[in-house]
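Structures are listed in the sections that come next.
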Structure 1
């Protein structure tokens with residue numbers, strides 16, 4: 001098996017997808033926020049410290065940034081949620097839609113259908 005495909009297979013089996021009620025997703029949100037903020041701060045620091053650098057040093061910083069983002073994705077997946085974009089997390093309801101949260105939002109207040117993505121987000125009409 002090719003190394004890339006082997007790694008892909010491992011990541012699929014390593015993390016099990018989980019279904020969430022809105023309450024369960026909201027209960028997990030403080031951990032998601034903490035993890036996300038930590039990685040976001042690290043990435044921001046690496047980006048700002050890369051300014052003005054060139055060549056190998058800039059490439060090294062970029063690899064560090066990519067590594068931090070991959071680790072963030074793994075940490076989110078390990079909790080059963082799904083990273084869907086940079087600092088964007090979906091919680092599968094099992095009913096054809098995701099509860100959706102992104103960094104900067106205080107609570108989970110949006111949903112979108114499986115195939116709609118971020119552009120199809122709408123406010124949750126029930127609490």
Structure 2
């Protein structure tokens with residue numbers, strides 16, 4: 001029975017555990033839309049753009065140009081902050097997953113250790 005448990009624990013149990021961990025890692029990546037935000041990093045904020053009318057010598061041209069630059073800057077800033085928060089969140093998830101993987105691999109040894117420790121604690 002112990003051998004069957006160990007075969008499950010390090011076989012199909014570990015595969016299922018790894019698949020669940022992968023889902024957590026993917027969740028963080030897609031929650032913050034890191035790929036999509038990176039592709040559209042300097043897109044205008046909420047697609048707010050001014051129409052350029054006239055030529056370089058008119059005030060409307062410069063008004064539209066600076067409005068579009070500010071809109072793109074704001075869009076990039078908000079996206080960079082969101083990407084940064086997402087990467088911090090993703091780092092926390094990866095560290096947690098690594099810790100849980102080590103814990104999963106050591107679980108049979110830890111169970112035996114605590115069982116023996118508890119037994120001797122009862123005797124003393």
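Throughout, read-outs are computed from the coordinates displayed, never taken from laboratory work. This is a predicted model, so every value here is computed, not measured.
Tell me which structure, out of 1, 2, gives 29, 19, 12 once semi-axes √(5λ) of the Cα gyration tensor in Å is calculated. Don't skip to the answer; put the middle values down first.
On the way: 1: 29, 19, 12; 2: 59, 15, 6.
Among 1, 2, the structure yielding 29, 19, 12 for semi-axes √(5λ) of the Cα gyration tensor in Å is 1.
Given that P(r) over Cα pairs in 5 Å bins from 0, in percent, for residues 62-109 alone, derived from a single structure, equals 5, 18, 12, 12, 9, 9, 8, 6, 7, 4, 4, 3, 2, 1, 0, which label among 1, 2 identifies that structure? Show your work: numbers first, answer last.
On the way: 1: 5, 21, 25, 24, 14, 6, 3, 1; 2: 5, 18, 12, 12, 9, 9, 8, 6, 7, 4, 4, 3, 2, 1, 0.
The value was obtained from structure 2.
Comparing relative contact order in percent (Cα under 8 Å, 6 or more apart) across structures 1, 2, which is largest? Could you put the intermediate results ahead of the total?
Values: 1: 23; 2: 28.
The maximum falls on structure 2.
A value of -28500 was derived for helix-only ellipticity at 222 nm (-39500 (n - 2.57) for each DSSP H run of 4 or more, over all residues; to 500); which structure in 1, 2 was it taken from? Write out the running numbers ahead of the final one.
Details: 1: -18000; 2: -28500.
Derived from 2, not from the others.
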